[in-house]
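In the part that follows, the structures are each spelled out as structure tokens.
Since every read-out is calculated from the coordinates, none of them should be taken as a lab result. All figures in this text were calculated on a predicted structure; none of them were measured in a lab. Cβ atoms are built from the backbone, for glycine too; each structure is taken alone.
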Structure I
Amino acid sequence: MKRFRFDRQAGKEIERFDSVSAVFSRIVRTDEPVSIGCIHLQAGGVVGYHPAVCPQLFLVVSGEGWVRGEDDQRIPIQAGQAAFWETGEGHESGTESGMTAIVIEGERLDPQSFMPLLEA
């Protein structure tokens, strides 16, 4: 067995998009390609508004915060919930108290075929 880290200290600060107190820890990239990483947002952290380069699934594993798409409405999100953005869709995420999310990016992502939609 080998053990690995994907905690905040293993990642790199996200400096693009006017992001604040946000760190990305790369986990894996496949040949398809699919990229999986972990975003660590400290209290008051924000991953600034930017377009998705490909379909992106944002899975909150701890804490709580908010996400938004192309409108200015911040939608609350918490551990056990996910947001999905299509290619080119503008989006942003943040937290007042701290939040950790696994981010999966890839052209063939179809979370709706596996996960139930969250009621609005």
Structure II
Amino acid sequence: MSVHRVVPNAQVRPEELEQSREFYGLLGLEQVMNRGWIMTLASPSVPTAQVSFLTEDATAPVVPDLSIEVADVDAVHEAVLASGAEIVHTLRDEAWGVRRFFARDPGGRVVNVLGHR
């Protein structure tokens, strides 16, 4: 299975989104996406080097600890289901163009597994 990127997710208060953008901008990251509840910053020279800041998750019960973009989210979903891992957020297509699900890893972290449609 092919992984396209791994993105750490940080839960923040709404007023911290802009503060985070400004601080991480000092480190060279630029805003590449902002939906109001999630903002992603990336390196202009290495676009897959990213970090996301979330005030909530618009369609899921929890904010995931990290996101992993894969080539075939359906195949990964089948493998995770077969492993017996807990599915925290069921596989679904989201309005912003991704297909995703959340699973809990052995350490209790919630992983957002996604693919772009």
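Quick notes on this structure:
- Set I, II, criterion percent of Cα pairs over 11 Å apart, for residues 13-60 alone: the highest-scoring structure is I.
- Mean projected area of the Cα convex hull in nm² derived as 7.3 - corresponding label from I, II: II
- Each of I, II could give helix-only ellipticity at 222 nm (-39500 (n - 2.57) for each DSSP H run of 4 or more, over all residues; to 500), but the derived value 0 comes from I.
- Once FRET efficiency 1/(1 + (r/R0)^6) of positions 21 and 85 (r between Cβ atoms, R0 = 35 Å, to 0.05) is evaluated on every structure in I, II, the highest one turns out to be I.
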